[in-house]
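Right after this note come the structures.
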Structure P
């Protein structure tokens, strides 16, 4: 069962990482696979340690959130009033959650999370570009049109 969890983490992390590679982002395929697999292994170990020592199996897995937050913070760059890397940081955080879900055996949740993430990363590009063009050109509607909206 653990091997299935780890393989699922590798595949799902690879799907997200592939999008990052295709988008020419610095943290791509291998990084996302490793984050997802690492979170999965930590979760498996946490569950096993909890069972072995009759402790709380969520203690080690809960630390993944803080550790991944540290990685994500390193991906964010603030330069001249702009912020870059926030999507990459959010993706790191999300990929870790997919790994936790795989490690816990929640494959449907992990798969659905991957599909939704790919929709957000791939599917919302056209809307994002349209919004960027709109912001760049400004709101050129007349005052009457603005009142109707």
Structure Q
């Protein structure tokens, strides 16, 4: 087994106000990759609707969900994976009104293939770490290990 931390964001404080002000670096990475004999597991940390500078992107649940999914895609691309490799997501939202849920699922349907949708949990929470943020999603990926077919 091999384990590797994946860090795509260079800012050690990750543009989190409380950390930036204190100078304390964030104690997490963007993802962790675990290589087993026949599978690669990737655990993607909760993605929030921000850009690389830490600026909130979007005023609606749809816009914010699309931004979160773009951030997840960045990790997937870096690791040679796709949305069809995601087996589980956990979705945290501040609003579970019918309109908000419609917007979340509209954005998810834009990226998840109909024949490869992940298991999912969706929970309403009182807030996320980003002021004005309405959604955070983390994801688990399972891919075949290319080395398992070389015998």
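Values quoted throughout were computed directly from the atomic coordinates according to the rules given, and no laboratory measurement underlies them. Every value quoted in this text rests on a predicted model; they were computed, and no experiment measured them. Cβ atoms are built from the backbone, for glycine too; each structure is taken alone.
Miscellaneous remarks
- Value -8000, calculated as helix-only ellipticity at 222 nm (-39500 (n - 2.57) for each DSSP H run of 4 or more, over all residues; to 500), assigned to which of P, Q: Q
- FRET efficiency 1/(1 + (r/R0)^6) of positions 51 and 91 (r between Cβ atoms, R0 = 30 Å, to 0.05) from the coordinates reads 0.90; which among P, Q: Q
- Structure responsible for 1.09, with Cα Rg over 2.2 N^0.38 Å calculated and labels P, Q on offer: Q
- If mean count of other Cβ atoms within 10 Å over residues 59-66 is computed and equals 14.8, the structure in P, Q: P
- If distance in nm of label points 7 Å out along Cα→Cβ at positions 35 and 67 is computed and equals 1.4, the structure in P, Q: P
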